[in-house]
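Take a look at these structures.
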Structure 1
Amino acid sequence: MQLTATAAKLFRPNISANTLSQATFAILRVTLGVMMVHNGFDKLADIESFAHAYVEYLGLPFPIFLSYVAAYTELIGAPLVAMGLFTRFASLGLFGTMCVAMYHHISVAGLSLPYLELSAIYAASFLFLLVNGGGLYSFDALIANQLDSASLSMKEKQIMRLESSYEASEAVKNKDMAA
């Protein structure tokens, strides 16, 4: 029981429970996930070139292996973020990838904002998702509710429209039992 409650906390979002903030949060999450996927495909298109230009340049060991790790982190993590499934875990990997990208940009061009801009925005966004989770319009929130029905407040459930559908299904079940 305690393990389930602890697991539910990992999936529970930290964002305020109002419809507008949750809708914009979901839009941010989906946009980040969709836009990030192409970076993984770009790396896989010419993995050796990426490994040489980015990973070897930084002096990291096993450049081909680390290039594949970065590419698959983006290819797997970005759709997970977009769906809001294992959002914190996926955001951790994507945040790490973007931190390495920022380090590469700084080592190449110094603190030049045009080089750092995109990777810094991605890194900050994935850090936000790492801290706050997937939001109420995510699979993580559904999982948290399934693991521990007390993990989400009544207001959060109403925003997710879970409580009204649950009450409706209970009413139908009770009506069928009475008949």
Structure 2
Amino acid sequence: MKKFKLQLFAEPELPKNTITPEMNWETMAGINVSPKEDTPDWADLGNLTKNMSQALNEVLYQATYWKDKGWGSTEVVGAQMTLTLTGDVKPNDKACEYILSDEVMYALGDARKTHLRLQKGDKVIIWPVTLANITPAYGDSGAPNTLTVTIHGNGRPSIGIIGSTDEEVV
């Protein structure tokens, strides 16, 4: 009887798939369009947003100590989150109409304060914010009217998990 190497006829090992990167659209953003009320009225920012970029604008304390012989150290001692949204003006969109309303866009101080809600999966961050640099860009006659707004965090956010009664505050 002849012996065969059966491994020659077997399928090759199943290769692993690459890890799928996190997609930006998985983060949902909302703005409170009734900031003076006790209960928020969240308007989805997703309908107008094409790009969202966040910065923590960290405040650094840097020092050199004698023991380190001239080499420095850095401590992060503060921060302020800013989130810049760019997108298109959408008529009849609740968030867009709020941001571009005369009561917000052409007002100062308290009129520019509201709340931002960011959600990714079951994690939620709610931040008291100020709307700044509200800019409907207009531009080319054959292009949509673009909108840019910078959202500045005011103080510490509340961070929690949806469905949990325990809320962690950072």
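Bear in mind that the values in this text are calculations on the coordinates, not laboratory data. Source: prediction; values computed, not measured. Cβ atoms are built from the backbone, for glycine too; each structure is taken alone.
Starting from the value 1.29: which structure in 1, 2 was Cα Rg over 2.2 N^0.38 Å calculated from? Could the numbers behind the result be given before it?
Values: 1: 1.29; 2: 1.59.
The read-out comes from structure 1.
Which of 1, 2 yields 18.1 for mean count of other Cβ atoms within 10 Å over residues 65-72, as computed?
Numbers: 1: 18.1; 2: 7.9.
Only one of 1, 2 returns 18.1 for mean count of other Cβ atoms within 10 Å over residues 65-72, namely 1.
Have a look at 1, 2 and say which one yields 1.1 for distance in nm of label points 7 Å out along Cα→Cβ at positions 49 and 81, as calculated.
On the way: 1: 2.4; 2: 1.1.
The correct label is 2.
Quick check: -1000 is what I get for helix-only ellipticity at 222 nm (-39500 (n - 2.57) for each DSSP H run of 4 or more, over all residues; to 500), calculated from one of 1, 2. Which structure matches? Write down the numbers at each step before the final one.
Working: 1: -25500; 2: -1000.
It must be structure 2, since only it matches.
Quick one: FRET efficiency 1/(1 + (r/R0)^6) of positions 17 and 57 (r between Cβ atoms, R0 = 41 Å, to 0.05) came out at 0.65 when computed from one of 1, 2, so which one is it? The partial results should precede the final answer.
Details: 1: 0.35; 2: 0.65.
Label of the originating structure: 2.
Among the shown structures 1, 2, from which was the value 32 of relative contact order in percent (Cα under 8 Å, 6 or more apart) calculated?
Values: 1: 32; 2: 19.
This figure was derived from 1.
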